Structure I
Amino acid sequence: MKKLTNKLLNSKWTAVNPKNKEKHFIVTSVDYDEGGVVLSCILEAVFTKREQAIDWKSLRDGQVWKQGWLSGTEN
């Protein structure tokens, strides 16, 4: 699991159903415990700069998130 999570910081994500003009996000902070397990993950909306803490595992849900910054036609 560490192999997946070590690439989490600075990764880019597109919300499948954007709200408040917040479509594109970047992971700005990831905290790990001594064993390399993710303790916290912060996403920042590119447009509004609003930050939110999320469960990093939710990024695997393709009905909510797509990896990368995608345009409307790619979603």
Structure II
Amino acid sequence: MPRATLEIATKKELYRRFRKLSERNAVRVLGYIDALEEECPNEETVAALEEGERMLKDPDALRFSTVEDLLTELRS
């Protein structure tokens, strides 16, 4: 069966099951779906991700092969 046809069949089956739910359970399912959707990261998280990207591109940045090497550097 082609993938598109399978996806449509799956969506139809999910919709059929959803319609049979009680209102309380439907609200619960929708809450779970909302919780699974990607959240937009806040400014601090975006800044940390950008800093990490800059560090990866910087050839002079310190890099460690093991956690032990990192801890040794931190302790010195």
Checklist entry - A value of -1000 was computed for helix-only ellipticity at 222 nm (-39500 (n - 2.57) for each DSSP H run of 4 or more, over all residues; to 500); which of I, II is the source structure? => result I
Checklist outcome for this item: When distance in nm of label points 7 Å out along Cα→Cβ at positions 32 and 64 is calculated for structures I, II, the one with the largest value is II
Checklist outcome for this item: With log10 I(q)/I(0) by the Debye sum over Cα atoms at q = 0.14, 0.17, 0.24, 0.25 Å⁻¹ computed for every candidate in I, II, -0.42, -0.61, -1.12, -1.20 is reproduced by structure I
Next on the checklist: With Cα extents along the principal axes in Å, for residues 16-55 alone coming out at 37, 17, 11, pick the structure among I, II it was computed from.
Outcome noted: I
Checklist entry - Which structure, out of I, II, was distance in nm of label points 7 Å out along Cα→Cβ at positions 8 and 48 derived from, given a value of 2.3? => result I
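Values quoted throughout were computed directly from the atomic coordinates according to the rules given, and no laboratory measurement underlies them. Every value quoted in this text rests on a predicted model; they were computed, and no experiment measured them. Cβ atoms are built from the backbone, for glycine too; each structure is taken alone.
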